[in-house]
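Please treat every number below as a calculation from the coordinates, not as lab data. Keep in mind the model is a prediction, meaning the values are calculated, not measured. Cβ atoms are built from the backbone, for glycine too; each structure is taken alone.
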Structure 1
Amino acid sequence: METNSIATTVDFYFKAWNTQGVENIKALLQNCITDNCEYKTETGIFYGLDAIAAVIENNTIEVPGRTFRLCSNIDVHNDCGWFNWELNIPNEASTVGTDVFEFNAETKMVKIIGFYPQLTAI
């Protein structure tokens, strides 16, 4: 596989979060995370491409019409980085969270830790 830039990796990650259907989500995730990637949030710890794709698919079902977008620069040093994202839910106030990640030599994410505020009106 051709090495992605970190910006390209994060772009694929957002495309996955804004896509429906587990197979479509997996196809996008294959470009930005490793097969054994670890994803940690307040709701649990998930391991691997299939589990992370299922988390994303479940989120699209639980929160129909929601979208995520990058709302900061991507800050990187050594093999880790972070960025802020904005969650937009139809007819609700948007909210901002942060993902911290580690990546490998191919710039695929190997670990993602998500921080997000309670989803209440801002």
Structure 2
Amino acid sequence: MGANKRGFLSFLAGAAAGMAAGFWLNSDRGRDWRKETAERAKSKGADLKTKVDEAVEKVSERLSETADRLKDKATETVRDLKDKYRDRLKRKKYSPHESFESGVKKANERLSDVEAEVDESHP
């Protein structure tokens, strides 16, 4: 095919594309199509926003529940440690430093247990 023929075919293809674009941009059908497409895009965007909002709400609720459980477990652990500390002091006199060190050790162990429980309950 000669260069002139290729150039002419390219010109025809460009003209046809221009006419099609002009038709869709300036005709009633083209305007309607663009309007419908824009409305569908808005609707899909609204649906997506609703789904994201619902997911954020669920995550927020789960985090709040987990925080409440951790708080309850920590409170329970502190209460248990206080009771054990009082019992030990009644049975045997420890120095304040020994009692403190023992309490810290047990608190750390209990917190590790609580963390493991929470990890297991929320995969």
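At-a-glance table
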item: Among 1, 2, structure where semi-axes √(5λ) of the Cα gyration tensor in Å, for residues 41-112 alone as derived comes to 23, 17, 9; result: 1
item: semi-axes √(5λ) of the Cα gyration tensor in Å from the coordinates reads 22, 17, 13; which among 1, 2; result: 1
item: Identity of the structure behind 10.5 (criterion: mean count of other Cβ atoms within 10 Å over residues 33-40, calculated), options 1, 2; result: 2
item: At a computed 0.10 (FRET efficiency 1/(1 + (r/R0)^6) of positions 17 and 49 (r between Cβ atoms, R0 = 25 Å, to 0.05)), which of 1, 2; result: 2
item: Which entry (1, 2) yields the derived value 10.1 for mean count of other Cβ atoms within 10 Å over residues 9-16; result: 2
item: Of the structures 1, 2, the one that -8500 was derived from, the read-out being helix-only ellipticity at 222 nm (-39500 (n - 2.57) for each DSSP H run of 4 or more, over all residues; to 500); result: 1
